[in-house]
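> Next up, some structures in C-alpha cells.
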Structure I
Amino acid sequence: MEITVNTPITHLRPDLRNATVEVAEGKTLREFMKDVSLSDYSIEYVLINKKKAEMTQQLQSGDDLFFIPMMAGG
C-alpha cells in the first residue's frame with residue numbers, strides 16, 4: 001500500500017519530503033518510523049490525515065503523514 005510522507009526534517013531524511021512510500025499492510029506508525037530510521041526522540045508528534053497520531057496506530061493506504069520535529073531553544 002502507498003502512503004504520503006512529508007517532513008521539514010530534511011537534514012535527517014531529505015528523501016521524505018513530499019514522498020510517496022510503499023508500506024506493508026498492518027504496519028504501525030512506530031514500525032514505519034523504525035524502518036525509515038526516524039527516532040521517537042527526534043519527533044515531537046506525527047499527524048496522520050491532519051490528526052495527531054498514536055505510535056501504535058496502524059497505517060492505512062492513502063494516509064498522509066506529517067512529522068513535527070522536536071524543537072530546542074535557549
Structure II
Amino acid sequence: MKATTTVIERKWHTVAEVAVMLGFGLSKTKMLVLTGEIRSVKVGRNRRILPAWVDEYVQAVTAVGPERRSA
C-alpha cells in the first residue's frame with residue numbers, strides 16, 4: 001500500500017502576517033482591523049484574517065479615485 005501525503009494549507013493570517021504582506025506597521029494594521037477596514041474574526045484573544053479579506057482591502061484602497069487622494 002502506498003502512503004499518501006496531504007498538505008494542509010493555512011486558511012487564516014494573523015494581524016502581524018497581514019502587516020508584513022501589506023508593508024504596514026503592526027499598529028496601523030491593528031487599527032485597520034479594529035475599525036473594520038480589514039475584516040477579521042476573533043478567535044480567543046486573537047484576530048484572524050482570511051486571504052480574501054486582505055484582497056478586498058487592497059481592491060478597496062486601489063479603487064479610490066484621484067479626487068480622494070491627497071498630495
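Since every read-out is calculated from the coordinates, none of them should be taken as a lab result. None of the values given here were measured: they were computed from a predicted structure. Cβ atoms are built from the backbone, for glycine too; each structure is taken alone.
> helix-only ellipticity at 222 nm (-39500 (n - 2.57) for each DSSP H run of 4 or more, over all residues; to 500) computed as -2500: which structure among I, II? Walk me through the numbers before you get to the answer.
Working: I: -2500; II: -12000.
It was calculated from structure I.
> Between structures I, II, where is distance in nm of label points 7 Å out along Cα→Cβ at positions 38 and 54 highest? Don't skip to the answer; put the middle values down first.
Numbers: I: 1.9; II: 0.8.
Across I, II, distance in nm of label points 7 Å out along Cα→Cβ at positions 38 and 54 peaks for I.
> Given a computed value of 2.4 for distance in nm of label points 7 Å out along Cα→Cβ at positions 6 and 22, which structure among I, II does it belong to? Spell out each step's value before the answer.
Numbers: I: 2.4; II: 3.3.
Structure of origin is I.
> From I, II, which structure was distance in nm of label points 7 Å out along Cα→Cβ at positions 14 and 62 = 3.3 calculated on?
Among I, II, the structure yielding 3.3 for distance in nm of label points 7 Å out along Cα→Cβ at positions 14 and 62 is I.
> Assuming 0.94 is Rg/Rh (Cα atoms, Kirkwood Rh) as calculated from a single structure, say which of I, II it is. List each step's numbers first, then the result.
Values: I: 0.94; II: 1.16.
Label of the originating structure: I.
> Looking just at relative contact order in percent (Cα under 8 Å, 6 or more apart), which of the labels I, II belongs to the structure with the highest value?
Working: I: 39; II: 29.
Largest calculated value belongs to I.
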